[in-house]
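What follows is a set of structures to go through.
Just so it is clear, none of the values below were taken in a lab; they were calculated from the coordinates. Small disclaimer: the values here were computed from a predicted structure and weren't measured. Cβ atoms are built from the backbone, for glycine too; each structure is taken alone.
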Structure I
Amino acid sequence: MKKICFQNKTLLLAVIFMAAFSNSYAQLSPPGLGKAKTAAWFAFGIKQSLDSLEHKVSTTYVGLGYKSDPDNTNPFTKMGILVLNEEISNRFHKNWEYSYALSYRRSNLYDSSAPYEKLSPAIEQEFRVYGRFSYITGTDHITWKNTIRQEFRKFYNPDFTKTDENFQLRTRLKTQLNFDLGTQKIHHIIGSAEALFAISKENYPKNNYSNFQYKEARLGLYYSITPQDIPFTFDLGYMHNIIGKSNVVDVNYLAIDVVWKNPFGKK
């Protein structure tokens with residue numbers, strides 16, 4: 001009952017998250033924070049056009065994630081992650097877009113059993129390279145975008161020694177719908193669904209590869225506002241992270257981000 005109540009309250013505050021960029025929308029997607037009940041994500045980004053048509057865009061952001069313990073619903077119980085991300089996207093055709101990116105992530109690690117103390121080492125570093133390719137279609141007020149994203153993730157302890165997981169190759173498949181509310185393109189609703197699959201190279205306990213398999217799903221709703229008189233976009237969203245196939249863990253995210261558009265002017 002408490003879980004249902006929390007979800008209802010969250011849905012009154014926000015509605016589904018998107019995990020990709022387009023030329024019209026700039027949500028900064030929350031990362032997965034592992035097992036918890038609730039989580040919160042805050043990000044600030046700069047979106048800079050690299051050509052006069054705004055087809056080539058650089059998006060740089062910093063984000064902070066927090067999460068609850070598995071047995072409470074306070075999303076600010078523990079620090080979860082620090083993210084630094086740089087992505088270049090190119091809408092090279094009416095219906096096609098590609099992007100590539102570099103990312104650094106610093107995750108806090110905790111014991112899975114109560115009282116959920118910090119592990120030793122308590123930090124895992126991740127260096128990520130990824131690219132995505134999207135097909136985009138729609139009308140003046142509705143945009144449908146389907147994306148495949150491929151990631152290479154390399155992990156280190158705080159002192160750059162080996163972690164249990166050496167690296168991971170992860171494939172993400174996502175579909176999303178963007179709805180413009182009204183004719184001035186100020187208010188938007190963005191909904192998405194994404195499935196994630198991965199294979200890992202392990203250091204411990206055995207130096208081998210895991211099976212390529214489904215890992216999790218992410219569903220989201222976002223409300224986005226793009227005022228005409230200031231160069232900022234404000235996003236408020238909810239993400240439902242479904243981890244695993246058996247012994248499924250559900251995590252509810254509240255996500256807030258702000259994107260500053262073209263602070264260095266347009267070409």
Structure II
Amino acid sequence: MRFDLLLLAALSLLVGSDQLPLSWFHSGGVLRILGITVSIFIGFRNTQAISRWWEARKLWGSIVNVSRNWHDNLSALLTRQQLKSRRGQHLLMVQVATVWQLNFELRNFWHRELMQLQGEVFAELKLANDTTLRDLGQVRARAIHSLYQDGWIDGWGRQQLMGVADSCIDAIGGLERIRNTPLPASYDVFVRLINWVFGCYLLVEIHSSDRTWASLVIAAAIFVCFLSAERIGAYVEGPFDADGSSFSLPLNAICLTISRNLLGQRFEHLLHHHSTDPVRWT
């Protein structure tokens with residue numbers, strides 16, 4: 001918000017220098033109407049933005065649960081030797097590859113270490129590096145069919161595994177919908193513009209009634225509250241921001257949890273560990 005605050009400081013200095021025709025702004029009714037209007041629009045936009053963020057978080061929670069269900073169902077349907085076999089481990093790797101690929105595609109961004117992890121998982125699965133989420137879904141479906149054909153699972157087991165796969169696809173579809181349908185840009189621009197109109201009018205109106213720097217500071221503080229509320233709504237609206245800001249979901253941490261739950265320490269040397277360094281987001 002540094003540019004917003006710099007602009008606010010410049011406007012405050014301009015108003016305090018009495019260079020504006022303050023007589024144009026003597027209308028408390030207009031200020032009240034603008035304040036109510038801005039509150040309504042900011043409140044509505046923030047409510048929608050937080051709803052999108054919370055829905056995305058719940059869907060990622062579903063991804064975590066589905067991944068654990070995938071592991072538990074395989075453990076129940078396969079013998080210990082089958083699950084530990086190369087084929088059984090590949091079934092677990094498909095889910096791990098799916099969640100990391102979902103992370104990358106939602107953000108359209110990844111770190112080199114994470115791409116190295118995904119590359120090794122793809123190499124184990126004998127898949128190309130440009131494999132997509134849709135491709136991984138088909139790989140899973142063919143793997144379940146192969147288990148049934150080879151007698152590793154019966155028809156009920158196939159139905160169980162496909163139910164878990166379907167739940168994963170539903171959650172992925174919900175996350176892609178959130179990413180692909182943000183709030184209209186024109187609405188964001190309108191809310192931001194009307195907020196600034198209200199802020200400028202507030203500075204001039206309060207200073208014109210009491211020509212002191214104290215009143216100007218109070219007006220600026222009130223506007224900072226409105227400005228912060230508007231900006232928070234804009235930031236929360238993007239739960240998959242590529243920069244991994246404090247307002248976006250901790251997708252790497254979620255994917256790391258899934259990787260460790262399904263594969264243990266197998267790829268520990270490649271995992272992107274949590275760090276308080278802001279350059280290395282989580």
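Brief remarks on what is shown
- For 35 (relative contact order in percent (Cα under 8 Å, 6 or more apart), calculated) the corresponding structure among I, II: II
- Test item: distance in nm of label points 7 Å out along Cα→Cβ at positions 136 and 240 calculated as 1.2, pick one of I, II: II
- Which entry (I, II) yields the derived value -1500 for helix-only ellipticity at 222 nm (-39500 (n - 2.57) for each DSSP H run of 4 or more, over all residues; to 500): I
- Which entry (I, II) yields the derived value 18.0 for mean projected area of the Cα convex hull in nm²: II
- Taking distance in nm of label points 7 Å out along Cα→Cβ at positions 48 and 184 as the measure, the highest value among I, II is held by I.
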